[in-house]
Every structure is written in structure tokens, then in C-alpha cells.
Structure P
Amino acid sequence: MKDFLSRVRATWLGALLVLALASPVFAGQPRPFIVFGDSLSDPGNAFVLLGTDIVPPFQSLVPSAPYARGGHHFSNGKTWIEQLVKAGPALRNPGVFFNYAVGGSRARLAGPYDLTGQVSRYLADAGGQAAADAVYVVWIGGDDLRDAVVALATDPSGAQSALILQQAIGVIQNNLLLLYGAGARNFLVPNLPDLGLAPEAQSQGPIVQFYASFFTQQFNAGLEQMLSGLQAGLGVPVGRVDVFALHHAIAAAPASFGFSIVSAPCIRLNTTVQPYCDAPGEYLFWDGVHPTVAGHQAIARRASAVISVMWPQ
């Protein structure tokens, strides 16, 4: 085992409370869930740090702070993980809540609230010992992926973009190993939705759409290869949630998932008159890259199916 570590440097869930098409909440929490990530899992940590939120008129499809509407999320309400488990903001109540995800965080960067900073903060809060019975959720990389697309403007060869993706996957691996070394034994790592199908890319034309989708596939393939190696080498369960496949399934048959609009955002830019769509529950996206509560609910259902198999009570 030491040789492996040197070479490479949820669920508790008990019975699923079946609510038909409602939120897939679990009946009890025998296992704690520890969450790391970005805006897709942020329950309010960015608001704690920034002390501000955004209100209409909206200037961009990708916000610089959480929304006032929806309880300081990067959506119109609770994220997928909050719909499944108790996952309040750790930065507001450390030791009480264990969701360290912060909107805008990158995997590859070394800031205090990027992935390595989040994991380090958790381990400090936990006294350096990661609970072996907990499920550790790591979902990050979307902003690294967006950075990879932007990098094409200065390096059309794609070399810088490829490096960004490789670095992101490498740092995710390092942090999974760090958690394992501290005692973690259960991991849940979703892949990324197709950035090329998101409203931000859709609004920028076919070339951006192509590369956004291409880089998403490259990232997800590299992530899966890394996770397969870790799972085989460490001998611990690593659950995956295939959000990419879910996204494509929704795009192909929106009505089957309760949606009618899947490529346009609910928010409307540069207006205070009807700045929101009339029926957010019919929209997959709240803004340029973030799901609505209904979109998060679809992810939560997919995640709950994985969790109940991986860690049955």
C-alpha cells in the first residue's frame, strides 16, 4: 500500500425515502457526508466569504457572487447535495456542517478556498483525522474547464488547455490520496456535465460549443482513468455519478425529465422587469452554467441511485 501511495501521490443513506418525483431525500443519516467542490455544491460558503449577493439587473450569464434569490446559492435554491443530505456551509458553522464547497473554486489552483485549501481546512477542523465511515464527495473542475476554453484565445494549439485539464485531474487525485492517508475510505466523485450544451457556450457560437464539449469529454475521460486506478490500487469504493450522460439524456428528451427549456437560462440580462423566467421548474439552467433547483434535483436522483448501491444501510 505504501508503494502505491508513493507512486501516485452516500450512505449511510439508509433507506431511500421515496417521494415519487419529489426531491430524493434519505431517511436518516447513519453516515456523514463531507463535501468539497465549487458552485454546483456550494450551500452558502461563497456568501459567507464575500458578504454580498447579486440582484437584478444581471450583467452576465455567469455570476460573480451567489444570488440573493434562492438563499445565497448559485441557483434559485438548494443544490443537489443539499437535497440529499444535511450539507450546510462549513464556513458558517465549522464542526456542525461539513460542506466546504465554494463557488468559483478551481481544482488546480492553490488558493485558500480552492480544492486543496478546502481539504486542508476540513482536516484542520477534524484534527487531522478523516472519519472512516464518512462519504467524501469531491465534485470540482467546471471552472478549470471554462479556463481551458478561455485559454484557446491565447494558445490556439490547445497545449495550455490540455495542461489545465491535466493539472486539475492531478490535484483531484492528490487530494483523494490526502484524504485516504488521513483515514477516508469512501468517495463519491461525479463527472462534469457537457459545458458545450450550457447556455454560456450556446450563446457564443459553434466553435466555442465544440471545444467546450471536447474539453468536457477529455476531462471526464482523464478523471475516470485516474479514479479507476485509485480504486484498484487502494481497494476502496469510489462511486461515480455520470452527470455527463444525464445531461445528454435530458437534452435528448427534456419532457421525460420534466423540462421544456434545456439550452436557455431562466435569468434575463440587463433588466429589472421580469428578470426571471415564469416557470423555473421547466428550465434546466438557472443561468449560463448553473442548474435550476429542478436541474439539481435530477442530479440528486442520479446520485441517490449510486449511493444506495454503493453504501446500503
Structure Q
Amino acid sequence: MLRRLKKLIDHPGFRAEPLTMSGRSLAWAAHVARGASPVFPLTASGGEKMRVPSDLRYTSVSCYVLRDWCEPELRHLDQLVRPGSVFIDIGANIGLFTLKAARLTGPQGRVIAIEPGTEAANRLEENVGLNSYAQVTILRQALSDSNGEAVLHHVQLGNDPQAYSLVGSALATDGETVKTETLDSLVSRLALTQIDCIKMDVEGAEPMVIAGAAQTLDRFHPMVIFEINTTLIAKGTQGAGANDAAWQMLKAHGYGFRRFRDGSPVPVDSVGSEFGNLLAVHPDGPSPVGPQDMGR
């Protein structure tokens, strides 16, 4: 509990708006004490509505307290997703990226939300339903390097579905069998003719997803947001080579890399040791729209 509290307080979003975040923290503690699970807005201006379980797991607390401050790429998703965009959310969890992307794409765009875990997918469906987003397609499955089935390991980090993974772990006490499909197969099955941005948060299985996405990457050159989770690697819950492998595989497809700093994606030349996400951008594909260009 203390570790999760420290992680929350050390978060850039908490440091940016300490009074707001402190107030929300107290409000959430009161909701949990009453067993209440209120609907709340994800963003100040967008109006996306969501609900999280009334508990003290990190996903619930961070979503309610931090909202779209949870990750820099989420905070600045309007630089990556525009009206009419097609966004694929791989490892959608309860819907943070899905909801904001759906609002940004509008009814003329499309969001494909992929979540294999039963608990998270149930919450994802509820949150999409709260917003009546017809442009969102939810798929209860995993993406990998082959079509078939696999075990989604329930990694016991605070009993939080955000840590569940196709990659085995000594901390996984149980799991569930899920359908797997390659991204290339999925794109063909859904007859997609446009993909602008992909977000991958699959807890160390990123190389497997990329291996099954070669045709998609070479055809559409979408921007790719992918997680660099040094914390879980240190705990032994992810393969130590997952970060470097994902980097090298995307680089082989012609991608360069950026990381959001102070609201803008700046070039980086190595994976680095920071926890968070990297943004892969192909020179022949869509690129971020800078804050100075917003509204043009």
C-alpha cells in the first residue's frame, strides 16, 4: 500500500496539480469507504465518462486521481489522434486510451480496443457504453505472433489486471485461456484500409505483437506507442530483453523514436532506463501534430 501511495505522489501529474490530486485522493478514499463507484470525467474538456471499481488497486486509484495525467501520451493524445483517425488500442485494460481516442477520432474515425482479460474487458465494455461510442469495436482476445490460444497469466502485483501478461512469471498464481491472433490477421479480417496510431501495453509481450504485425507496419507505417517497463523487469515479471527487442524490431521496419517531454515528443536514441512509453514514428507514415499546430 505504501509503495502504491509513493508511486502516486511521485507521479508527474500529482506534482503538476498537487491540490487537485490531493482533493481527488481524499474523495476516492471516501468513495471506497462507502463502497461507492461514481462516474467521473476522464478529461477536463472532453467529457469522456468512466467508472472504476471501488477499491484501492493502483488502476482504480490512479484513474480516479490522475485522470488523463496517467501517462504523457494520454495527456497529449490529441497530437497523435485527429478526427477521422483509426486507432488500435492493444491491451486496452479498462479504456483510458480507448475513451479519449474515440472522442478525438469522432464518429468518422474508428477505435479497435483489444483486451483479453475478462475482468478488464467487462469494465472496458461498461466504460465505452457510458459514452455511447459507436466508433469503438471491442475485441476480447490477445494479439501475438500466431493465431490460436494462450494463457493470460494473472501476475499478482496488487491483484491488478493491468499486470496480466502472455509472458510467464513466477508471480503468476493462475491465469485464463484466451484467443490469440496476429495483427496482420486482424487487419485482414476487419478489412482495415487505414491505421494511424497503435498503442501497445501488453506487459512484456510487445515483441510477440510486433512479430505478428510485419505486414501492417510496412503497409500503413502507423505511429506506435509502446511501454518501457523497467520496474516489472526488475521484479522478474517481464523478460529482460522485451524493451530492447521491441526497439530493434521497430527500428528494422524503419522507425525512429521519441519520448514526450514537457508536452512535446522529442527524439531519443536509446531505450533508456525511465519507466513509461516510447513513441515510434516512421518517416513515411503519420506524425505527431505539435501544440503550435493544434487547431489549424
Parent structure of the calculated result 1.4, given that distance in nm of label points 7 Å out along Cα→Cβ at positions 111 and 167 is the read-out and P, Q the choices: P
Distance in nm of label points 7 Å out along Cα→Cβ at positions 31 and 87 from the coordinates reads 2.1; which among P, Q: Q
With helix-only ellipticity at 222 nm (-39500 (n - 2.57) for each DSSP H run of 4 or more, over all residues; to 500) derived as -9500, matching label from P, Q: Q
Top of P, Q by FRET efficiency 1/(1 + (r/R0)^6) of positions 135 and 263 (r between Cβ atoms, R0 = 30 Å, to 0.05), largest first: Q
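No lab work stands behind these numbers, since they all come straight from the coordinates. Here the structure is a predicted model, which is why all the values come from computation and not from measurement. Cβ atoms are built from the backbone, for glycine too; each structure is taken alone.
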